[in-house]
Structure P
Amino acid sequence: MTDLARRACAATVLGGPTTVIDLGGLRIVSDPTFDDAGPSGHLTKLTDSPVDAAELGAVDVVLVSHDQHADNLDVRGRAFTLEAPLVLTTGSSAPRLGERAVGLEPWSSHAVPRPDGNGELTVTAVPAVHGPEDAERDADGFVTCEVIGFLLAGEGLPTVYVSGDNASIRVVAEIARQGPPVEAAILHAGAARVPIRHGGRPLSLDGGRAAAAAAVLGAPVVLPAHYDGWAHFSEGRAEIELAFEEAGLSGVLRSVPHGTWIELR
């Protein structure tokens, strides 16, 4: 059974993209998915959620990189999100996620008071490209759909980057250039592929690009997420570990079983 007691400064990946981040006295959950295995539209979930949403206890903030795809926000995850006191997401997703949802454009921020009495946690939306950088874009300039990542920062806290479903190293370089130094990165890897999308090219980071992103960011702690549990992932933990080994970055990768807490400092 996963130990979900609150931590001071740690994160755990629960499966798929769903990650719990305890930071500054806040409990933050990113891209919550809690459904059982089975078909979901054109996607297929292969494993049940290892935890029930109720096991997370009181949650302060939910981060939703985008709400259009069930592997990032499924039926139970959406119900969980609608009950959250604060939801930070894209401008297009916010109207679908309840009155407490705040839509953020890239490089806009939202401040959250910290229960630990040390001011605020600043959540900054950062760009993401959900597919090949050179793919055809829609009328709004998006590949596949609008997606954001997040930077979490506050006084005395490590800066944490949550990538969302980003496949672009250019975007990661922009974040490294414009944002504060990243001390921990949660990277959606797995090289998601859907034949009807962009010729089956990866819609999220593969192992090689995840290692390149880690190198560009210079993050000393990297947690891989969103690489298993669904049929459309073409790479798993073994491929990610090999890519980091070949890049000489095994020392930063925290490739651990789901539900394992990783200190972020």
Structure Q
Amino acid sequence: MKAKQLFRQIGIFSALLILIATHCYATNRKPKILFVVTSHDTKGNTGEKTGYYLGEVSHPWEVLTAAGYEIDFVSPQGGNPPVDGFDLNDPVNKKFWEDKYYHNKITHSLKPSQVKPEEYKAIFYAGGHGAMWDLPFDSSIAKIASKIYEANGVIAAVCHGPAGLTNIKLSTGEYLIKGKKVNGFSNEEEELVKLSNVVPFLLEDRLKAIGGIYEKSDPWQSHVTIDGRLITGQNPQSAKAVGMAIVRALDE
């Protein structure tokens, strides 16, 4: 009889341990943010290579992970996305690229079909010229972004990343950015890098055409625009500030 009572007590104790462990796991999981990167690797017909711009991933990543967020990566094709702006003299780029955990994550980016929007507090579109060719036409990622935003999440983008915002529609049928303040790589900056006639469209013009209230600073100046839960940055120089703005928006 005593043996039965002992086994019963052990069973109850084991069950309690499992419940406690499950609760601790659930409460200690870091809130997650989804980074979107391009799968496109060539600048039009020039033969020049492109991809996501490393500094536009690494600088927000550093800010957001320091604030306690877990980052996942998605790209239109999944797998190992092409990278541009590969400058390891930038200590933040070096820190990101040599982080084994996150290097593995970005070189094995998720496919859109693998993403569960309800798991994310925010979605962030990194730039790089490749974003101009695939992100504006990816309906799967656009739907993910719309679901995150309509679940009270944050949408952010930097440089050419706002190209991915141009096909996001809300459940009302309206474009996400219609009537909202927004920015991104300017026509003047595109002219300065001599790609105005290479990109499929000018980002500044497209953002205006679908109802965005576009604003900008002089070329290569950090400029972040915030309109509620929509955060956009103009150029690579704005990347860290966009990450900081995401932290503030999520804190609020």
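One of P, Q was used to calculate distance in nm of label points 7 Å out along Cα→Cβ at positions 53 and 237, giving 2.7; which?
It must be structure P, since only it matches.
Starting from the value -4500: which structure in P, Q was helix-only ellipticity at 222 nm (-39500 (n - 2.57) for each DSSP H run of 4 or more, over all residues; to 500) calculated from?
This value belongs to structure P.
State the single structure among P, Q that was used to calculate semi-axes √(5λ) of the Cα gyration tensor in Å, giving 24, 21, 20.
Going through each structure in turn, the value belongs to P.
Given a value of 2.3 for distance in nm of label points 7 Å out along Cα→Cβ at positions 29 and 197, calculated from one of P, Q, which structure does it belong to?
Derived from the structure labelled P.
Determine which structure produced the value 3.2 for mean projected area of the Cα convex hull in nm², for residues 141-180 alone, calculated from the coordinates; the candidates are P, Q.
It was calculated from structure P.
Where a number appears in this text, it was derived from the coordinates with a stated rule and is not lab data. What you see is a predicted model, and the numbers here were worked out from it, not measured in a lab. Cβ atoms are built from the backbone, for glycine too; each structure is taken alone.
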